[in-house]
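Any read-out appearing in this document is the output of simple, stated calculations on the displayed coordinates, not a laboratory observation. The shown structure was predicted, so the numbers you read here are calculated from the model rather than taken from an experiment. Cβ atoms are built from the backbone, for glycine too; each structure is taken alone.
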Structure P
Amino acid sequence: MINAIIYTGLFLVAFFGMEFIAWITHKYLMHGALWFLHEDHHLHPKDQGFFQKNDYFFLIFATPGILLIFSGITFEMKTLLFLGLGITFYGFTYFLVHDVFIHQRFRILKKSDKSYFRAIRKAHKVHHKHLGKEDGECFGMLWVPKKYYREANNNIR
């Protein structure tokens, strides 16, 4: 029982820790030295193709999770396995929220009347109003500042 709690904890630490990692890397790398890969994501949707250079970040961010899962299985180290699973599950969640729900790269999950989903769309829209790499805001994905809840909820009244 204690092992299940520890491994669940490792999974959750990795999952929620990735939001912090995503925020840091988005703000300082994607809007910094790696802007050349991220820039096409900030173009107007009609100027974007289905695939973007920004999609390389999928491979960059998936690699640590895959390596941890592989190492955890190979060397029978459940600690590595559950850390890798947490990172990978965050990546899958990020993909669903960012690419499927927000940007509608796949035409599913179009609408939601839930406050959280309205707020997350609002925050991301604010992020994308800046077409350059400077002056950006709202770099996270799953954690949404309260002001975007207020703004999103005020717009439906």
Structure Q
Amino acid sequence: MAARKDDLYDEDFYAWTQDQAAALRKLAAERWNGPLDLENLAEEIEDVGSDRRDAVVSQVRRLLVHLLKLEHSPSPQPRRQWLVTVNDARAEAAQRWTEAIAREVVAGLDATYRRARRQAALELLDHGEAEAARALPTDCPYTLDQLTDEDWLPANRHGLADDAV
């Protein structure tokens, strides 16, 4: 964690928002008598950080859905579009990624994966791939390093090859 507030703002914006919200709430609890609406300011600052975190979690879920389809679908189409989506989800998450957000992504990965697995299964079923939908692992098969490595893709269980994007 950065020693100075301006360093924290530059190095980990999400952590800065959480730190600032806590400081505003502490000041409110101390009954600071100034012109600022400390409780609502704290909530708004916290929400700005939470929106950034939620955007990353959403992209991780999107990434998981498409990695699962790439790995488990026996169909050669629309693999190229899934690769494009994997690339885009990683890029979108990377723009907002911080150490503090990474900790929260890891802490919530099981829940994020369950939602992604459900979505991937529904999409596979929509394409008549019931066997692939049933074969999706119950627990997340991917590590955080794999999820964030823009050159990593899972091997397809049916021998289909994917070109890295």
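Please state which of the structures P, Q yields 1.9 when distance in nm of label points 7 Å out along Cα→Cβ at positions 43 and 59 is computed from it.
P
Please state which of the structures P, Q yields 0.40 when FRET efficiency 1/(1 + (r/R0)^6) of positions 27 and 147 (r between Cβ atoms, R0 = 35 Å, to 0.05) is computed from it.
Q
From which structure (P, Q) was distance in nm of label points 7 Å out along Cα→Cβ at positions 35 and 139 calculated, if the value obtained is 1.3?
Working: P: 1.3; Q: 5.7.
Working through the options, I get structure P.
Taking FRET efficiency 1/(1 + (r/R0)^6) of positions 19 and 131 (r between Cβ atoms, R0 = 30 Å, to 0.05) from the coordinates of each of P, Q, which one would give 0.05?
The structure behind it is Q.
Taking percent of Cα pairs over 16 Å apart, for residues 75-122 alone as the quantity of interest, name the structure among P, Q where it is greatest.
Q
Could you tell me which structure in P, Q was used to calculate helix-only ellipticity at 222 nm (-39500 (n - 2.57) for each DSSP H run of 4 or more, over all residues; to 500) as -18000?
The value was obtained from structure P.
Give the label, chosen from P, Q, of the structure having the highest value of Kirkwood radius over Cα pairs in Å.
Q
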